[in-house]
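J.: See the structures that follow.
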Structure P
Amino acid sequence: MTAKDQLLQELDQVPEPLLLKVLEFVLSLKTEEEQKLESKTWQAYLDSERERKEVYRRLANS
């Protein structure tokens, strides 16, 4: 049984009023992961920009 199957099985047993809290929790996890990904992407861009500036500086000095 996969984690998704187990989760769905457990969700079937959760009372309706608590499902909203479960949904909010799942959405917060997704938001966290998306922010981490955006941060990594932005950091990769900044690293690339620094490397490009260094290459241009070396070319100008040669």
Structure Q
Amino acid sequence: MNHSFQVQGMTCGHCEMAVKKAVLRLDPEAKVTIDRAHNKVEVDSTQAHEALAKAIAQEGYQVA
């Protein structure tokens, strides 16, 4: 299932890795694509949308 998130606060490559690692901790099989310029994170995962959003938010980023 494809999930799309608007994630505020990603300013560098380290931020991208933090978001990606947060998702992969929840679902190691997930495919994560990040477009930092547009604050967009796409996740292909079997996990619930809310669970993925919570994992990203716990890293300190605002998820819309």
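J.: Given that distance in nm of label points 7 Å out along Cα→Cβ at positions 30 and 54, derived from a single structure, equals 3.9, which label among P, Q identifies that structure?
T.: This value belongs to structure P.
J.: Which structure, out of P, Q, was helix-only ellipticity at 222 nm (-39500 (n - 2.57) for each DSSP H run of 4 or more, over all residues; to 500) derived from, given a value of -11000?
T.: Details: P: -32000; Q: -11000.
Working through the options, I get structure Q.
J.: Please state which of the structures P, Q yields 0.95 when FRET efficiency 1/(1 + (r/R0)^6) of positions 22 and 46 (r between Cβ atoms, R0 = 25 Å, to 0.05) is computed from it.
T.: Value 0.95 for FRET efficiency 1/(1 + (r/R0)^6) of positions 22 and 46 (r between Cβ atoms, R0 = 25 Å, to 0.05) corresponds to Q out of P, Q.
J.: A further question follows. Comparing structures P, Q by FRET efficiency 1/(1 + (r/R0)^6) of positions 6 and 38 (r between Cβ atoms, R0 = 30 Å, to 0.05), which one has the largest value?
T.: Q
A short reminder: the numbers here are calculations on the coordinates, not readings from a lab. Quick caveat: nothing in here was measured; it's all calculated off a predicted structure. Cβ atoms are built from the backbone, for glycine too; each structure is taken alone.
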